[in-house]
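Next up, some structures in structure tokens.
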Structure 1
Amino acid sequence: MSPSVPDLPAWPYPRWIAHRGAGKLAPENTLAAFRLGASHGYRMFECDVKLSADGVPFLMHDASLQRTTNAKARLASHPAADASAVGGDHQWHTLSQLDAGSWHSRTYAGEPLPTLDAVAAYCIANGHFLNIEIKPTPGTERHTGEAVARQATHLWKDQSVPPLLTSFAVESLQGAMAVAPDLPRGLLLDTLWTGWLETALTLGCTAIVCNQALWDRSSVTQAQSAGFRTLSYTVNDEWAAQRLLNLGTDGIITDRVDLFSPAR
């Protein structure tokens, strides 16, 4: 007989979450993507946040600027600058001038990298929810977790539902817990490594966010029995979404904002 799953604390977030704003339909981690995701009815968004060299939290997934900005062309004329380096090597003034839209399509040419401040203003004004993945530059894990959590606390101080902070980096979640213990946290997992459940408990997490393939009846029951909400990334197929719904998981992060109605 499976162990009984206790009643979990109230969960204020929608089940459907738009990955990086609007998945692949717009340039990821931009306000343009958020607006497009919202046009498809999504009310919660996932994004990745790093720090610039001068400590400004901004949206970026990769460890390099080259895939999603024009940094190679823009910064190549500066001999001392590494055009491939991400925020930790560039101040926000430099990063703010990059084009983060042309790589996707001409429609989005000139779309800038957004700060966390700008994304918070958009979400709060429109009643949207946010999942912030803390994406530290290597070597800055704890500092990035502290800085992002501190800024999130300030930005959402008057809001009833704060953002959900998640990370693969345990040190980042430790930093977030130290400076903002009341902000909800989630441990991101790409494998169920030894001690994953105990680590999430130690970090005071409210959620575990797994590669979708890791969830089965056993792992979902383990997580829910320990008091965690269960979320999945990145779910782009109908059969996969239905499997996760049948398992009773709590959140689905998807690129396919055009396929999945968040009202379902």
Structure 2
Amino acid sequence: MEDIFEEIVKIRSEGGSAALATVIKVKGSTPREEGSKMLIRNDGTILGSIGGGTLEAQVCREAMEVIREARQKLLHFDLAGEEIAENGMLCGGNMDILVEPILAQPYLYIFGAGHISFSISKIAKMAGFKVVVIDNRAEFANIKRFPEADEIFAEDFSDIFSKLKINRSSYIVIVTRGHKLDEEVLEWAVRSEANYVGMIGSRKKKKAVFSNLQSKGISKELLESVHAPIGMDIHAEAPEEIAVSIMAEIIKVRREREHIGKT
């Protein structure tokens, strides 16, 4: 059982998804006792067992729907006369199996710890994101200023890139204090697996930064995936309003991805 839980931690840390099936009630002759578990990965492979045969095959089919819908499901099985392929045993009991989604928690990486980041961090935390703040100024990137953040790095951006585990459940916001630093971060971020990369700035800045990065070999198609100027157009002006527009865009991207997974 320990292997299943270790695998769940691995799946979540890598931004993957799965479903956990647990036998929660049995009556009569059944192939597994209460508490038995099976992990179903999103590629259909399994770890553990809840009985084998047609029972597990049906649970695996239901698990795929649980992953897509991100909602748990309670399954009831009447095993009267059911042959379990694992041992050829005929069962005559009943089983209730709870299938729960295992989903990666989204991480928001905020590059820059200024006024906008101050509000983004708080909104993101309330919206269920793990928050990581990165800035090369310790007087800005610190626990006193960002008490809600899960991690804070006060280092040069180029030194921190290799320490971050970016995957498809990662979201990157670039709001540093200068165009040069924004470009440095974007050059790294656009090559990552992040589900979202956004950079603050005007269309004029975007054009200049994109042009520089294209001259360094980054394709136009790759740059077109960047959200710049960052945030939804709500005519935001104050730092707090800009933070709202950025998080609204990120939430929209996140939910659209989940919706696509359900179709």
Structure 3
Amino acid sequence: MNEVLQALILGIVQGLTELLPISSSAHLNLIPWIFNWEIPESFDVALHFGTLLAIVIFFFKDWLKLIEGGYKQVVKKQKSFEGKMFWYLVIATIPGGAIGFLLDHFVGDSLGKFPLLIAMALIIMGIILYIVDKKSAVTTDFEHMTFKQTFLIGFSQALAFIPGVSRSGITMTTGRLMGVDRESTAKYTFLLSTPIVLGATLYKFKDFVLNMPFFIGVLASFIVGIIVIKFLLNYLKKGSFKVFAIYRVILGLVIIAIYMARL
């Protein structure tokens, strides 16, 4: 029962933090550290599978149009926005996926064992996110993103191997830096995360333990993920990333305080 409760809590946390720019890897490493929980390393990726399902289902119609457009652009030479965006996503995924694979091989989850590193990443990226979001003008939306913008956003995913940086955090920051509006940046970030998380899930699948905690964690992250996607896309129509930046800085300072208190 204890393991089921832990899985439920971590699943909820994953659903909240993976899709918001506040770093799921930081939270999934810090919560077991704070409460002295023993969590299998593969469980992190298992929880990501729940949010992957949330993204796929929420954007199911979008993905169908993108895949169809990509197919028609290559096979039938029919150009469309969906076809262009599909191949933008494919190309933008390659550098982040390749670098992530190499770093996982050589570094693995070792960086998650350094709370101070996570805290500093949370704080620094929080400050950068706030400044970039506040200073960057809006010059384009999702339908008019260029290859350069989509590629650089995808390339920035490589920094997400540092716990606390946040995949959605770094891609949304880069999107705003490139002049993309907030809602479009979030939507592109969600679509961009799909192949990366799918690849990681398939790569780690052999390590999954398909028990009750696994299914509880995946289900919790899926349900919360659906809610968070809808919330964030609606919120960013008028809101900014300020509240998430402030949360990152506060959390980082709390972690530093807990670490110093344990010395």
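Nothing in this text is a laboratory measurement; each read-out follows from the coordinates by a stated rule. Remember, it's a predicted structure, so these values are computed and weren't measured experimentally.
Given a computed value of 20 for relative contact order in percent (Cα under 8 Å, 6 or more apart), which structure among 1, 2, 3 does it belong to? Structure 1 accounts for this read-out. helix-only ellipticity at 222 nm (-39500 (n - 2.57) for each DSSP H run of 4 or more, over all residues; to 500) computed as -25000: which structure among 1, 2, 3? Computed on structure 3.
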